[in-house]
Structure P
């Protein structure tokens, strides 16, 4: 059976990754939809599943009451929700039949990783409740999501792009690779408070690190051992940046430095040992500089197109009954 649908952005709504079986659902739902809204190959999709998915989306805009929403918006939410659940179910079935089903050990590991985000069981339960989930429905959801993710990873690995395709895209889209003057830098941050008596000691440590870096010690190693910045794991590398994207103190320093220069700058966050690692004048990024990133982009686009085709094929082969539609 073929049903005409829109492929929702982010490849089947990221395949939604919001799917949760309402059988395990204990949260308060208003029952605004019928008990069953669709059947896919004999498996029901319930009204509670649709309401849970829609309510999680509405949380992002303040969780307004269903009856206060414009009819057109409600209908769009229903349509997209039904199609999301149908598509997810089809791909989940395909994933299971392909041998990609998540193991109990994988699901338990994900549950444990999720639980580490919370300081207590009560905090976790409260967070789940706000998303209209509980532990049982979360575990079921994680198992389904992991299964689909494993399938999609395997699916995307079979997608390839040629050098000719990459070159063609690069040549046809020069504006995508144009850039203003940019610099690339690494830094070591030592946090300080100007009002603190420890500020002098922090400054002395920063000056010592500056001296060691200038004498040739490995900057990345110094950053990993001493920096208090988010970029510590990357050896202090903060990547390329335009002047507009930088703190004025940083911008004035970096854009006046030569590649390899090292300087100490004090900001509201503390002392920064800065090292300029590259500088590019306004222009178009060379092909080799963007080749890998562009290849990944084209692979993602091709995978999305092929996945959309696969969903179409699954719809053709499936028995799909839509029991509820917008406006009912």
Structure Q
């Protein structure tokens, strides 16, 4: 959940436009992109974020809350932050579903260079202080982080774990075998992904297959044996068990805090201050257990993300 390094700004802007044109409406059908929620009397909002199950759900919750507050919301989920964060800085994206450390380290490297030391840590307050300062420089304001946390995790097939007596990432390193990793395109070199697996654990990652973060394609890659390890979300344990996958414990704790948090264009928020109270109301109730259950409804039961989001918000008295 960080950033790829090879794409240029021009290509990324074009990619956003392409993604926008090809996407579906999260607010109305649980899809992943372009669409509006109807005519809101308070004006239009463009909502973005990374495109996987959890953000489809959280984006749907943001959209429903904002529509209930009187806005018309268009949702455009894409692959990486390189696409939507520059658009947010310019004001072409108003709000994004985000994660505390992922965004903090992304903004740190875009501001201070690819070699900048990570500013994230396992301390939420310290990381939030760094994030707030970096976000302000990019014309972005962070709202309240939720209790809900979703960090990177790494899974293998249950059979592979059983055959090799694996329960931790250190156990995997001790095998001394070459490992192909299926992961997000921005995984290579990151301290919470390939970089940490290679440098901190000493796992021999011979190749990173850029198949997406916790995507069906990445999971199928490890199930089929094309890869041995897959980057997933820590809240996916229920759905992974259904596919005979098991998460290996991050016993060296290379994952920083990854609380869910809304990021808002600062100019937009100044003009629409009620958005803060609207979205902070969700942060006050959303837990990791909630997110894990909602993810499972979509991934296992094939429920529509928008339907799952609406049922949750109604159950919490937010709609």
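From P, Q, which structure was mean count of other Cβ atoms within 10 Å over residues 51-58 = 25.0 calculated on?
Only structure Q yields this read-out.
Using the calculated result 18.9, 61 for Rg and Dmax of the Cα atoms in Å, pick out the matching structure from P, Q.
Considering all the candidates, the number was obtained from Q.
Thinking of P, Q, which structure, once helix-only ellipticity at 222 nm (-39500 (n - 2.57) for each DSSP H run of 4 or more, over all residues; to 500) is computed, gives back -16000?
Derived from the structure labelled P.
Given a value of 2.2 for distance in nm of label points 7 Å out along Cα→Cβ at positions 171 and 211, calculated from one of P, Q, which structure does it belong to?
Going label by label, the one that fits is Q.
Since every read-out is calculated from the coordinates, none of them should be taken as a lab result. Values in this document were obtained by computation on a predicted structure and should not be read as measured data. Cβ atoms are built from the backbone, for glycine too; each structure is taken alone.
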